[in-house]
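Peer 1: Take a look at these structures.
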Structure 1
């Protein structure tokens, strides 16, 4: 379960600012954070979106991300980790599993920096060829971008 107060503090937002962004009364946010009012899954998502979830940036820039991956020698991008599970919040990174095109290694190694600059959030890229037999959980969790 995501701790809304902790996520808000990591995002550097006051209760008043987050409530304003999410369009709810500050007293409601206070009650959610203190545990006196349960938050529905929809409300948690609304609050996380208002904080600036990495998944929102990824969704909004999907076409640019896809084009950048292709331009820099990657294909078949898949998301795993907190973004794939819908558990990302402020401070989360984006984890991508990408198939590297042979002969394009030099371009491919720049991918994390270029995507991080594009999205404004840390992006970790793992080449599919670099997976070990113990990395089965990554493959099981990975979903197409």
Structure 2
């Protein structure tokens, strides 16, 4: 599914920030993981992980997730801008897709190839269809407090 992502939100993601991924465990407790991510031309978020990781297991049980990333730019009110993305994940378990994506993502974040891939633990490619974008920055168009922070 395509999402019209605000140009500055896209630029933030393309600047290679780490992001926090929030998923829900089967018992209802939240799980937070630090990830590297990318954005597609269609405005979807992508990341990879070994199939056995908690985040992959959680997304198989409940595909809803939230991603959070912080900018280095301060807003007009002096607060650091941050991006919050809500969405629904789909998992591509084809090992070649996940491993190829992870090598490209490793290059994007480090500038070198050679991500340590393990044939016994192939990666899955996770694509998040965005349902909501908020946070503190030009991408947030909803209600705010008197300080300019989102409600």
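Rule-based calculations on the coordinates, nothing more; no lab input. Computed from a predicted model, the values in this text were never measured in an experiment. Cβ atoms are built from the backbone, for glycine too; each structure is taken alone.
Peer 1: Identify which of structures 1, 2 gives the largest calculated value of Cα Rg over 2.2 N^0.38 Å.
Peer 2: 1
Peer 1: Can you say which of 1, 2 returns -6500 when helix-only ellipticity at 222 nm (-39500 (n - 2.57) for each DSSP H run of 4 or more, over all residues; to 500) is computed?
Peer 2: The read-out comes from structure 2.
Peer 1: Comparing 1, 2, where is distance in nm of label points 7 Å out along Cα→Cβ at positions 85 and 109 highest?
Peer 2: When distance in nm of label points 7 Å out along Cα→Cβ at positions 85 and 109 is calculated for 1, 2, structure 1 comes out on top.
Peer 1: Work out distance in nm of label points 7 Å out along Cα→Cβ at positions 45 and 133 for each of structures 1, 2, then name the structure with the largest result.
Peer 2: Comparing 1, 2, the top value of distance in nm of label points 7 Å out along Cα→Cβ at positions 45 and 133 belongs to 1.
Peer 1: Another question about this same structure. Ranked by distance in nm of label points 7 Å out along Cα→Cβ at positions 21 and 69, which of 1, 2 sits at the highest value?
Peer 2: Structure 1 gives the largest value of distance in nm of label points 7 Å out along Cα→Cβ at positions 21 and 69 among 1, 2.
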